[in-house]
Structure P
Amino acid sequence: MTMPTDIGIIDLMLDIPSGDQSEWYEFLKPQLREESKDHEFPAQYMFGDVPHPEVGDDPVASVLKLMDHFGIEKAMVGVGFGDERVDKRKAVADHPDRFIGSFSVDPNKGMAGVRDLVKAYETLGIKSAIAFPAGMLPQVPINDKKFFPIYAKCIELDIPIACTTGICGPRVPSACQDTMLIDEVCWFFPELKFVMRHGAEPWADLAVKLLLKWPNLYYSTSAFAPKYYPQEIIDFANTRGADKIMYAGYFPMGLSLDRIFADLPDVGLKDEVWPKFLRENAMRVFQLA
């Protein structure tokens with residue numbers, strides 16, 4: 001059960017810090033009550049030591065140096081069409097061997113949202129759509145009809161959608177992210193590659209049942225320190241789910257890479273599962289080869 005150190009890790013959730021991390025959550029402020037606005041970011045109460053990395057004048061170079069240090073070959077970062085303090089679009093374009101672009105979809109925009117996804121695929125080279133149902137305004141349940149054109153377009157583009165499920169960290173309602181809602185989506189869209197994000201807690205046992213049931217359903221470990229990966233997920237990865245579970249971090253949103261990689265070797269994965277978890281499954285599902 002020894003974690004390999006030279007495998008070329010794929011991190012399915014990483015970002016390039018700008019120095020002001022609070023700006024990442026501006027979109028969520030309309031939903032937050034006053035008592036939830038006192039933190040640096042809305043889920044800060046869940047993380048004991050939020051990283052504040054020194055990125056200097058070249059954040060991209062600083063992140064690449066960190067990735068090299070921890071053996072991360074490629075990392076998925078969010079890209080879009082708005083103004084950004086760090087031009088992640090340029091980072092993905094300049095370093096396609098290191099950064100994987102993903103695009104946040106908005107089902108509330110109807111067909112305009114579908115066209116945005118297509119534009120991101122054609123012009124930014126994204127490899128995945130991403131969705132945060134509880135963070136949308138208004139919120140959109142995972143199985144809501146508003147999502148269906150997005151899901152259909154992901155199938156046409158042959159890209160996965162990585163979607164947050166479970167009780168969300170920010171203090172907003174979470175019913176729209178109930179893991180059971182994924183069951184209907186996988187039934188109606190059997191070709192859709194759907195990747196669960198952010199733990200699926202407290203429904204990790206249900207997540208395992210659904211992963212076993214649906215061939216194109218997957219799970220990534222984003223937003224969890226490895227010490228707290230749900231045991232149901234580790235047990236599944238070590239048995240029938242070796243091809244279903246993928247590594248994703250949470251740097252710099254809530255976890256430092258130092259913290260993640262201090263915990264990671266103690267995750268009880270079998271020797272033959274580690275390469276799939278850290279690299280091979282992501283390479284296959286997101287077509288990174």
Structure Q
Amino acid sequence: MLNKNYKKKKLGSYPIISVVISTTSALFVSGLLGILLLHTNKISDIIRDNVKIFIYLNKNISKENIEEINNKLKNQKFILKKRRKPLIKFISKEDAAKSFIKETGENFWEVVETNPLRDMITIGINYDFQTKEVLEAIKRRIEKIEGVYEVNYAKNLTIYINKNLTKARNILWFFGLLLFLTVIILINNTIKLALYSQRFLIRSMQLVGAYPSFIKRPFLIRATITGLCSGMLASILILLILEYTNIKSEALARIQEPKEVFTCLFFVISLGIIIDVLGTYISVNKYLKMSLDELY
């Protein structure tokens with residue numbers, strides 16, 4: 001004898017909970033990857049911003065000569081610009097001495113009477129010019145300017161960027177695209193399996209004379225709602241993860257830009273709605289065109 005509390009599953013019932021859970025999981029992974037790619041680009045830009053050329057000037061150089069060198073540099077194409085301003089900074093030998101003593105804890109004034117350091121200009125280099133060969137050419141070009149004593153740059157950092165950072169970012173983008181396609185296929189298959197249980201309900205509506213547009217409407221509305229709910233749930237989970245990582249790491253919090261994060265979350269929600277609606281539309285269309293024998 002059957003248990004009275006047992007409820008028989010209704011024929012053609014839509015497994016909405018499993019659809020929402022599956023879609024949310026897929027969107028959550030996709031959204032996390034999107035945030036990771038944003039952070040990777042931001043970290044890459046920060047590292048590239050630190051590729052600088054250090055220009056050491058002649059001793060006892062005049063202010064007019066320094067201004068002349070500065071004017072020659074700021075109009076060059078290889079100078080990196082942030083907010084339309086060239087990244088050129090003049091550091092006097094006095095400021096350099098204070099910085100050296102602060103960083104090393106060694107006071108060279110106890111040994112020498114005159115400042116051994118030189119006035120210096122640092123320049124940021126445009127990303128397109130950050131190759132070893134181009135930087136060497138820029139170095140030779142700057143050394144020919146009157147008043148310049150020596151030019152140096154971090155060669156090891158340049159080699160690291162050219163060989164490792166770019167390669168790592170390309171690999172990450174490749175796997176990101178692969179995962180994105182996998183997420184689309186996973187959500188689409190989930191929708192197909194869910195609608196498979198409702199194929200006879202679709203045929204029943206068709207047999208009583210309902211127009212295809214009338215049959216599709218409730219399914220598409222439900223797909224929009226489930227896609228929206230899944231996207232919002234995934235976004236909430238991503239925000240919780242980001243909040244936790246920000247508490248644990250101040251460095252990650254500093255490189256995050258709210259505008260980019262919310263753009264990514266908007267994409268996650270939109271992706272959930274689009275894939276759910278499109279998958280539902282295609283599946284319902286397929287069952288409308290099937291014969292009764294094919295439905296079995």
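Every number in this text was worked out from the coordinates using simple rules, so none of it is lab data. Not measured: the values here are computed from a predicted model. Cβ atoms are built from the backbone, for glycine too; each structure is taken alone.
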Value 45, 44, 41, calculated as Cα extents along the principal axes in Å from one of P, Q, is from structure P
Computing FRET efficiency 1/(1 + (r/R0)^6) of positions 93 and 213 (r between Cβ atoms, R0 = 35 Å, to 0.05) for each of P, Q, the value 0.00 comes from structure Q
Among P, Q, considering only distance in nm of label points 7 Å out along Cα→Cβ at positions 69 and 173, which has the greatest calculated value?
P
For helix-only ellipticity at 222 nm (-39500 (n - 2.57) for each DSSP H run of 4 or more, over all residues; to 500) computed as -8000, the structure of P, Q it came from
P
Work out volume of the Cα convex hull per residue in Å³, for residues 189-228 alone for each of structures P, Q, then name the structure with the largest result.
P
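Among the shown structures P, Q, from which was the value 30 of relative contact order in percent (Cα under 8 Å, 6 or more apart) calculated?
Working: P: 22; Q: 30.
That value comes from structure Q.
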Computing Cα Rg over 2.2 N^0.38 Å, for residues 77-236 alone for each of P, Q, which one ends up highest?
Q
